[in-house]
Structure P
Amino acid sequence: MAKTLPRPGTTTTLDFDHLVQHSVESLRRIEDMAKWERMGPRQAIFLAEEMVAHGHLGALPLIGQLQQHPGHAFRDYAMVLERCHRIVRERYRLEEVDRTRIVRAYRKSGYLLFEGDRNSRKLLVIFATIFNNFYISHLALHAMLKDIGCHLLILKDSSLANYQRGVAEFASDPAGIADKIQATARQLGAEKIYLSGFSSSGYPALWTSLVIPCDGYLGFSQATDLSLTSSLPLYWFFNEAVRARLDPRWLEDLRIRLEDADPAVPRVLYYGADWAKDVAHAEHLAGLSTIRLERLEGVGHGTVQHLLSEGRLIETFAQLIADR
């Protein structure tokens, strides 16, 4: 059950704003909507998904409503949401977080640096999606990953430029992002750098992993070829009108870079078999020894949600940064 999301047409701006894009304001609106006395099952799904992603206690009554629905598809999805909610809440509870921290974390641009143990020599860099999250909120993600043994840097660009114009207060273009990541690693004393991206952020994260000394990449449901000559389908958030406004230097077929990449660097891409665009972009990389494709049957675009519901998300990241 996928959300109905905006499909931009011809655009004169690269700004993007939507109810499900994480911010303090959108969280407040969702909390207000959850107080409605009447709502249909699809409204309950929408709100339950968002509450789960925020680590919000208010997800439970909404999930309970769906569990009572006569349709088995609604009840089955309620089980997925309940598992995700329980796993997130084991490590993170929104109501226990200081307000100042929430305001900073929910800014829609810039970066968040969570320093790990001072003896850690690993830096994990996560590129946030256009919705300013990684399915779950940045604070929830940090809470789930803080014990795997690394520093965590979360980059945020919630515009349609999708990192092609850099990251506010960090770097002005993709090459600058790559340089600043390496400088941050040196500052932290980190000798190994790992990168990850999901959906809209997967392409810039994979691109970066191919232009800097990288020790591993983990991708989910992402584009792999944004070149002007590509025959692969474009995603709604990166249509022709958007692409025409960006510097073509950064729009590449990443298969070409992967063909020359070091096969000793582990790279993994998870994709759902039920999402045609993700299948096309993932299988564009088929046959390469420099990336492993993990096809998830019966799963759509929400690969992160799927792994979270199965209790595998933390393990997947732990495997990424594991010593080999």
Structure Q
Amino acid sequence: MFIPSQISYQDQPGFSRTFKADHLSLGLFFPIEAFDGDTPTMNNQVALAKRAESLGFSALWFRDVPLRDPNFGDVGQIFDLWVYLGFIAGQTENIALGTASAILPIRNPLHTAKAATSVDQLSGGRLLLGVASGDRPVEFPAFGVDPDTIDVQFREYLRVFREAQKGQFSGISWQGGSLYNADLIPKPTTSEIPFFVTGNSRQSLDWIAENSHGWINYPRQPLIQKLIVEDWRAAVSKHCGDAFKPFSQSLYIDLTENPNTAPFPIHLGFRLGRNGLLELLERLQSVGVNHVILNLKYGKRLAAEVIEELGEFVLPKFNFI
């Protein structure tokens, strides 16, 4: 726990449960419920998380929304990212636990590293760390962050985060601090926690491809997403050869009771029946998407009904575990 591991991040249980080349898996965003406005009820989330795990979903994903911004319209799962991660880790056994995404510039990178390695150890190596530079302008002044330097700070904090995991009493310095004659504990279960840049996070595609373990992106029509995935694969090949770096995306769904409802666009997703969802997911898999994180916010049905239907009719088409 205190000595850096030599095990590859690709052998981490969370990574291997969620990602496989040329395959697509499915995850769920918290809160696992449909709700109006910006604030969910957070009812029955533990029971729903356990059921999602038993049905075969690959991962559960947690938002990082420290403040309520009434202009943004979504407060995520309400609770603090790391506290809620630890809570759900203690209620589940095998399902991967992902952040989508932890906002790096608003925290000291050693705080982020301490929280992440703690969750990774306590969950048995199930943490998948989505990271981002932040997209809510109200947060930057609240946390004393200069929005004009977010791009540099994101890269620097990510470097500190990675070095603190890998080394043992190795000196680290950065613009906001330094670490000497002390060490970060615990260490992660593998050589480092697999991390995935969300969107561009004010970085170039080449930088993301070279430095991250994967990319979390936004929903698009399959033909457009195909072009984005091709650019991603080309950038990864250019900088990392034949390394497998998965491409993930979010997707809002309003799953109707009629399995044959044709897809109708909603915000960042579709209202559709399960047959249309199956067709869409198969197309996304064919263009190279490796993981889709489903968000039920705009649904009209109970989340419990939706995940049961997904578990019976959709998940079996994509499970590889």
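Read-outs: derived from the displayed coordinates by stated rules, not from any lab. In this text the structure is predicted, and so the values were computed from the model without any measurement. Cβ atoms are built from the backbone, for glycine too; each structure is taken alone.
With distance in nm of label points 7 Å out along Cα→Cβ at positions 54 and 214 computed per structure, which member of P, Q shows the largest figure? Write down the numbers at each step before the final one.
Values: P: 3.3; Q: 2.6.
When distance in nm of label points 7 Å out along Cα→Cβ at positions 54 and 214 is computed for each of P, Q, structure P gives the biggest number.
If we compute distance in nm of label points 7 Å out along Cα→Cβ at positions 262 and 286 for structures P, Q, which one ends up with the highest value?
Result for distance in nm of label points 7 Å out along Cα→Cβ at positions 262 and 286 over P, Q: largest is P.
Tell me which structure, out of P, Q, gives 19.0, 63 once Rg and Dmax of the Cα atoms in Å is calculated.
Numbers: P: 19.0, 58; Q: 19.0, 63.
It must be structure Q, since only it matches.
Tell me which structure, out of P, Q, gives -0.30, -0.36, -1.16, -1.43 once log10 I(q)/I(0) by the Debye sum over Cα atoms at q = 0.11, 0.12, 0.22, 0.25 Å⁻¹, for residues 150-237 alone is calculated.
Label of the source structure: P.
Computing relative contact order in percent (Cα under 8 Å, 6 or more apart) gives 15 for which of P, Q?
Details: P: 15; Q: 24.
Value 15 for relative contact order in percent (Cα under 8 Å, 6 or more apart) corresponds to P out of P, Q.
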